[in-house]
Structure I
Amino acid sequence: MLDARLENKLGFDRIREAVANRCSTDYAAARVAAEEFCTAPERIRARLLPVDEMTLILMFEDAFPT
């Protein structure tokens, strides 16, 4: 219950909806919709590592297919 209230207070539900609206496939939108709000720092860090890695790849790898 606390997480749901915190999620709404922080606007995570609106962020999730905005990200889902930018998805180009139904599968991606469903994955976003299924994302659960999390307050565990170690889980958040683990989920952000691939994002950081992909950001670096897109910034520095000219031949990476997009």
Structure II
Amino acid sequence: HASPRHVPAKILAVPDIPYTLNMKKVEIAVRKVIHNQPVRNRDALRNPEVLDFYAGLTELQQD
């Protein structure tokens, strides 16, 4: 049994998850895009275009 802290606030279907060229998930880049911060080294991503999808998710924008 998990506490409420361990339950995600939102669960969304997404077309893809950003990965590095070495196939590691890139969660920090998603967090930066959601908070309107620049993502450095997009060239190191296998699929950098997916970050544009996350940037357009209004459900993740914080007030």
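Where a number appears in this text, it was derived from the coordinates with a stated rule and is not lab data. Everything quoted here is computed from the prediction, not taken from an experiment. Cβ atoms are built from the backbone, for glycine too; each structure is taken alone.
When relative contact order in percent (Cα under 8 Å, 6 or more apart) is calculated, the result is 33; to which of the structures I, II does this value belong?
The read-out comes from structure II.
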- prompt: Suppose you compute semi-axes √(5λ) of the Cα gyration tensor in Å for every structure in I, II: which one lands on 22, 15, 11?
  reply: II
query: Computing helix-only ellipticity at 222 nm (-39500 (n - 2.57) for each DSSP H run of 4 or more, over all residues; to 500) gives -5500 for which of I, II?
result: II
message: Tell me which structure, out of I, II, gives 0.85 once FRET efficiency 1/(1 + (r/R0)^6) of positions 10 and 26 (r between Cβ atoms, R0 = 25 Å, to 0.05) is calculated.
response: II
field: Winner on distance in nm of label points 7 Å out along Cα→Cβ at positions 18 and 42 once structures I, II are ranked, highest first
entry: I
